[in-house]
Structure 1
Amino acid sequence: MDRVNCKGLVGPLVWSTVAGLGLLVTVLLIRTYTLPESVGVWESEGAPGAQLGEDERRLLTETLRGAIRIPTVSFSEDHQNTTALAEFGEYIKKVFPRVFSSDLIKHEVVGGYSHLFTIQGTDKQLLPYMLLAHLDVVPATHEGWEVPPFDGGELDGYIYGRGTLDDKNCVIGILQALEFLLKRGYKPRRPFYIGIGHDEEVSGHKGAMKIVEKLQSQGIKLAFVLDEGLAVLDGVIQGIRRPIALVGTTEKGSITLNLTVDRQPGHSSMPPPESSIGILSAAVSRLEQNPMPNMFGEGPESSMFEQLAGEFVFPLNVLMANLWLFSPVISRILERTPSSNAMVRTTTALTMFNAGIKSNVIPPTARATINFRLHPAQTVKQALDIVRNTIRDERVVLSVVNSFDPLPVSPYDDENFGYQTLKRTIQAVFSGAPVAPGVCVGNTDSRHFVNLTDSTYRFSPVVMKPEDISRIHGLNERISFEGFERVVQFYFQFIQNSDSDKVPRSHRATHEL
């Protein structure tokens with residue numbers, strides 16, 4: 001009798017399971033194919049692009065090349081090429097005469113070598129905004145470069161040199177766009193500022209922070225800030241069929257941490273069971289073997305994938321559109337490569353290791369420096385607690401060199417003027433590229449401006465292919481002639497688009513089943 005009853009239950013159970021699976025698949029597909037498209041039709045046209053003549057195009061490249069030739073290198077907070085920094089200030093005065101002579105613009109040198117431009121607007125009721133960039137660069141030697149890094153040389157349609165991507169392209173792009181606008185008789189409606197920092201690569205404490213202090217002393221509040229950051233990515237994210245633009249709405253926090261082990265020195269002929277090097281090596285190894293927890297979905301990175309879901313090929317589009325179900329799967333996939341792993345967790349990078357004084361002496365001290373870039377959902381205190389629990393060795397002394405928590409997430413909704421103006425300009429200049437919010441894994445000068453605005457965006461108007469990512473701070477940094485012209489076009493249109501007193505709006509269609 002019991003066996004008969006069990007057989008009678010099998011059929012309904014199978015059918016209910018099938019029905020449940022069918023319902024789940026239906027929900028997944030409906031959600032995937034009814035998402036709004038990431039590119040819409042704007043209700044009003046934005047500003048027209050600059051119609052550049054051949055002489056102006058030549059001027060673009062020559063001006064950038066001249067800037068690259070000035071080696072404005074930052075080695076550390078206390079060691080910069082101040083001669084080059086001063087020379088750069090004289091250079092921009094020479095190549096942008098209208099910017100420096102216009103009655104609409106006030107120029108000030110801040111912190112010795114940074115530059116603050118105040119541009120008057122005809123409508124005093126509109127809240128000003130700010131464009132940021134930095135003129136200093138990281139060091140580079142000639143070794144491994146196809147074109148020397150400070151020659152400003154050309155090769156196969158590219159300008160090579162330190163700063164072509166980070167960040168003299170934006171410095172020259174902003175000022176060149178303003179120069180062209182003034183040449184065409186432009187008078188801005190909305191007031192704005194341009195801040196050019198001189199020490200971004202080594203903290204921004206003497207440049208950007210001094211600019212902030214100056215603005216705060218005047219009671220200035222900003223509608224939004226736009227700095228360098230993420231870019232238009234072409235082939236960088238696997239499974240996306242066309243170039244997409246990511247705008248950094250936050251950036252990761254940071255901890256620079258020293259680990260030190262002090263032990264009794266001695267002769268190498270009578271070594272102790274554990275040396276300072278051995279103890280420290282074990283501690284560092286534990287940190288590398290036990291990465292920080294995967295926090296995908298706890299920060300704004302999930303919004304990026306959801307908004308770009310329609311750009312992924314099948315079946316990735318289904319996974320991205322339904323992170324409520326597939327988030328664990330996606331997070332594991334993202335862990336596999338360094339660039340995407342940086343999106344889902346606090347990263348741990350061993351950057352310096354020092355020990356030993358002679359080949360036959362047991363070293364008294366070993367020291368390592370580790371740099372952590374904090375996921376937006378994790379604080380400095382939380383990360384340090386994990387580090388201590390992972391090392392679990394009181395002989396290893398932790399000392400924080402510097403640290404700061406992740407930056408607040410700036411709004412990216414349909415009602416935010418700065419984000420929507422940025423989005424409209426990106427789509428106009430970059431052929432309708434889909435735009436989505438992202439997390440900037442590096443740090444920028446914009447982090448110092450959090451008390452002046454709640455809307456800070458990080459976007460560099462360049463197209464980055466997979467092979468270009470390693471060029472930033474690496475070998476053969478370069479930008480194409482066409483790419484740099486597009487940088488200037490971007491700022492040319494963005495400045496004009498920002499004159500509006502209304503939030504740009506678009507009508508977005510949905511995907512059809």
Structure 2
Amino acid sequence: MSSVTIIHSIAVTALLIIIAFAILKGIYNVFFHPLSAIPGPWYAAASDLWLTTHVIRLEQCKIVQSLFERYGPIVRVGPNKVFFNDLTSTKSIYSVHKFDKSEYYKSLVTNNNDHAMTTLEHAPHSVRRKGYAPHYVPVNLAKFQPEMHEPMLELVNNVTNIGGKASIECLTLFRNLMVDVLVSTSYGYRIHAVKKWATDNEDPLSTAISDFPKRGILRSVVPSWAWNVVCRIPVARWRQLCDSDKIMAEFVSERVYQARTEINSGRLDESSETTPLLHRLLKHRYSSTGQMMPDSDIISEAMGHMIAGSDTSSISLSYFLWELSRRPDVAAKLQTELDEAMPNAHVIPDISVLQSLPYLNAFIKEGLRIYSAAPSPLERVVPQSSTKSSEGFDLMGFELPPGTVVATQAWSMHRNETIFPSPDTFSPERWLETDQPGSAERLARMQQNMMPFGTGSRVCGGQNLAQIMLKVMVAAMARNFDVVAPAETNEKSMDIKDSFVIFPSAMECKLIFNPRSL
């Protein structure tokens with residue numbers, strides 16, 4: 001027998017062994033695995049491949065929702081993965097027991113280092129959170145309103161100059177706005193991304209922030225060796241996406257160097273009422289060790305906040321304004337309220353005024369319900385030693401062994417028709433019906449099921465900033481413009497895709513902004 005024949009025979013035998021092992025493993029997963037009693041399609045139980053294909057196709061949220069509709073509020077979506085759509089279980093896992101995150105989040109590390117979002121264990125995350133939490137309390141954020149209003153009004157002026165003569169791609173426009181706000185409030189530095197947009201100049205930082213979530217979803221499904229190979233493909237735009245992490249890290253590193261120089265030289269204005277996030281981190285000591293926060297942690301943390309705050313708010317706002325373009329009834333009510341609250345359309349009121357406007361706040365709530373920018377499964381892991389059982393964790397009557405990945409998703413919690421009647425209908429009025437019998441209890445149930453910024457102890461640390469900016473942006477845009485959708489912006493182009501965050505299937509949201517007669 002020739003050596004070629006022998007090699008061929010060995011290869012065939014090895015392939016048959018691999019196939020046989022995969023079949024036997026699939027049979028075990030479907031029929032004999034500890035999770036085999038949990039409802040769900042057999043092909044999902046057999047292998048992670050089925051769910052992975054939907055992740056790659058950017059439709060995980062929708063396919064998981066379809067499983068809930070078919071099998072009920074608990075469903076097995078993988079050999080070792082169980083998703084649920086239940087408020088009591090949500091509180092138990094995310095708030096009471098505070099399960100650690102799954103390895104999925106490691107695909108979102110920045111500068112090859114953890115930040116708060118990618119720190120899997122609860123205790124180390126709590127230590128990290130103390131460094132930035134004071135920056136995001138409402139009373140502190142209120143001091144940064146000039147840094148929020150200035151680029152917003154600059155954007156309004158630029159859009160007014162276009163005069164409704166051409167459609168505007170909103171995802172890019174509002175991402176540039178959020179980059180301006182976040183860089184200003186985080187570093188005390190102006191990048192003028194909105195001004196660059198007005199002169200048709202691409203802002204590299206804004207583009208890198210947009211690329212990073214796509215990079216993350218690819219890294220989560222591609223082996224490390226394959227990722228290293230594909231990132232060497234000599235295509236400029238592809239390399240730019242692969243290098244998005246590096247581009248952001250270089251920008252933040254420079255800000256860290258400048259801020260540290262200011263602090264060490266005594267040039268920092270200590271009398272200023274506003275302290276940027278970066279300066280807080282540079283002075284922060286970890287409570288667990290008493291040591292100063294190292295630069296590597298500061299850089300990755302600052303990057304994480306910049307990423308989390310930019311695309312999310314710009315995506316949600318784009319969808320909000322698209323709703324205004326096709327709902328003249330909603331637009332009319334919102335504009336009537338804003339016309340009274342903002343007699344001068346080019347002066348944005350204090351946040352305390354915006355927070356007192358019933359229809360504006362109902363509009364924001366309803367927008368976050370349907371268009372939550374991060375509606376994806378929030379994966380957690382059943383610990384080795386559960387407080388409820390030494391054997392496993394009881395989830396809705398099913399015992400889950402340690403190591404099981406569990407999750408709920410805002411997409412489904414926000415579309416529970418027993419809580420939100422006609423869940424696919426955009427209706428701010430559902431938050432204003434307070435004069436009906438049982439309205440207080442109904443509103444409380446709706447609020448309990450809302451989780452646009454996550455839930456429990458790992459809820460988004462920047463949610464207060466996001467809420468303020470959404471109010472500012474909606475108020476300024478709706479007060480100054482009537483929104484019209486051109487023909488290319490429709491149900492098909494705006495169909496939601498998800499890669500942890502959502503975005504339109506067309507990868508753009510073009511709208512026309514006609515200046516109102518003020």
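I have 22 for relative contact order in percent (Cα under 8 Å, 6 or more apart), calculated from one of the structures 1, 2. Which structure is it? For relative contact order in percent (Cα under 8 Å, 6 or more apart), the value 22 is produced by structure 2.
Here Rg and Dmax of the Cα atoms in Å, for residues 240-279 alone was derived from just one of the structures 1, 2, and that gives 13.4, 42; the source is 2.
Using the calculated result 0.90 for FRET efficiency 1/(1 + (r/R0)^6) of positions 248 and 424 (r between Cβ atoms, R0 = 25 Å, to 0.05), pick out the matching structure from 1, 2. Computing FRET efficiency 1/(1 + (r/R0)^6) of positions 248 and 424 (r between Cβ atoms, R0 = 25 Å, to 0.05) on every structure in 1, 2 gives 0.90 only for 1. Computing helix-only ellipticity at 222 nm (-39500 (n - 2.57) for each DSSP H run of 4 or more, over all residues; to 500) across structures 1, 2 gives -11000 for structure 1. Which of 1, 2 yields 4.7 for distance in nm of label points 7 Å out along Cα→Cβ at positions 384 and 472, as computed? Checking each candidate, the match is 2.
Computed from the coordinates by the stated procedures, all read-outs in this text should not be read as laboratory data. Since the structure is predicted, the reported quantities are computational estimates derived from the model, not experimental observations. Cβ atoms are built from the backbone, for glycine too; each structure is taken alone.
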